[in-house]
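Right after this note come the structures.
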Structure 1
Amino acid sequence: MEGVKGRIEEIKADRNHGASWLSRRALDTLKLVAKESDATTADDFIKHLKQVGMELMEARPSMAPLTNIISYAIHDVLESSEKDLSSLKRFTIYKAEELTESSREAMLKAAANVSELIRERATIITHSYSSTVIEAIKRSRVKGVRIIVTESRPLYEGRKLAHELSSLKIPVTLIIDSALGHFTSEADVALVGADSILADGSIINKIGTYTLALAAKESKIPFYVTCETYKFDVKSYLGMKVELEEKNGSEIVEDLTGVSIRNPYFDITPPKLVTRIVTNERSFKPSEISSYMERLKAYLEWFI
């Protein structure tokens, strides 16, 4: 099963893709378990599936969709009427493929919903790289929008975003992260994706998102967050600890002797700075998130 272990390490080390893409990669890993597992009984297979599921969730603890989408898949396998080994393996593959498609459709729907909030000829300021934000901007380009993009250090995801938008003939301006406060006053709306939505309506996203939200508040422009409901962190609703990933300082600078370097990847934007959280289902006020999560908690019971 080195293929499965390799996939888990790949997800853990990945710095190029967002939470939605990685959650779908995690589903591919469950499919690989079903195809390659050497379990000889249904019970052994379930045990193996749970073990891999936990390892996938722990690989990127700041990204709620990995926990959610893996939990949904394993929950449905456990609840399945299929009891023999071959049938369980087939059902696992089917469920993983179904959730993969559901994830893609949810992203497109969330993007469509938030694009309806963007007015004609608006200037949008954004931070980090989000597939949902890109899709929303694509849908809004007929409105003549203009985009301001931060570099989003340390890995400069914003440069990738700026290149993609420019290739679509969408007017885009790239700025350094520290110029964010200066340029927010030129924007009509701030729009970001999310890696996780906490039960109180707080947002976990790439470090610097909190700064953008503060600048948006000061500039009196709306701060919209768009994502799939797969990114609702039900673990936070259940009172479980929220982890913010921190990576090696060498991504910022190397060979700076005697200096402590911190490289947190995510920050938390409090709900008081969030105008709306626009998802595939509907637009939420931050205060409405907790009640929605109540109906999702059953999917996580298998590992609590």
Structure 2
Amino acid sequence: MKVGFIGLGIMGRPMALNLLKAGFDLTVWARREASMQPLLAAGAHGAESPAAVAGQVDVVISMVADAPDVEAVMLGERGVCHGARLGLVAVDMSTIAPDAARGIGWRLSGCGIDFVDAPVSGGEVGAIAGTLSIMAGGSAAAFARARPAFAAMGKNIVHVGESGAGQVAKAANQILTGVGVLAVAEALLFARKNGVDPAKVREAMLGGAAHSRILENHGQRMLDRQFKPGFKAWMHQKDMNIVMHAAHRLGLCLPASAAATQALNAMVGKGLGEEDSIAVLKVLESLTGELPLDGK
């Protein structure tokens, strides 16, 4: 199976490298030539446009920032739809709104292309290790054709349902991660402001009902003040806005999600959008008067 990959950023580059390591014949495209160089050096073929990628592969994958970017690479002037071979499966692994995914899938179907929305969870670490959780929406047949490629990039691979279902699962995932990161930051700050070592508090909580991967992984990074992004705050804000827009449309009350969204809004508003979302700890510290937002 020949695979194409479009979008070679923090997540896309290691995901594409894992496809190469698994032995796939890989063709890549990115807006910046420099982003393609590590893949070309590793043995991938380069293409001049998404349409050119689509003309050479059986499955084409996109990993870009937001719905307008997906539309551009899939349906734009030099998009996948203009170069697709018969029977192409197009997979988008970005995080976008479910309705946007359904709309893109419907438009691609008019070009004879099967579409799968397959957002991921696991961050840069999971992308590098090939251990991502992949949540897919689309027809069973299209999912089956894309699954060998998924297996090179992830470990937990679930066909959630029809078109858009993968993005619904990812939105639910972002509720848990957004609220969880905020909760861990609050707990560690609470411990420290009470004069207790937050590292010891975290150690104690890891052995009880409060244990979570967020407390284990992100909690340690907060203690170490390692705010280099594996997942940038502005991207998490974008994802939580997807949740809140859907909640508004459906008339859902999601108060914890709303609080996490506001905390991320504050991060971006204060110039912390390029840092990891765990830097929400800095926002809480600034509200206590303990740390200016330009502090470390």
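Every number in this text was worked out from the coordinates using simple rules, so none of it is lab data. This structure is a prediction, so every number in the text was calculated from the model and none was measured. Cβ atoms are built from the backbone, for glycine too; each structure is taken alone.
Assorted remarks:
- Entry that produces 1.00 once FRET efficiency 1/(1 + (r/R0)^6) of positions 165 and 189 (r between Cβ atoms, R0 = 35 Å, to 0.05) is calculated, selected from 1, 2: 1
- Calculating distance in nm of label points 7 Å out along Cα→Cβ at positions 101 and 221 for structures 1, 2 picks out 1 as the one with the greatest value.
- Origin of the derived value 13 (relative contact order in percent (Cα under 8 Å, 6 or more apart); candidates 1, 2): 2
- Calculated for structures 1, 2, distance in nm of label points 7 Å out along Cα→Cβ at positions 197 and 277 is largest in 2.
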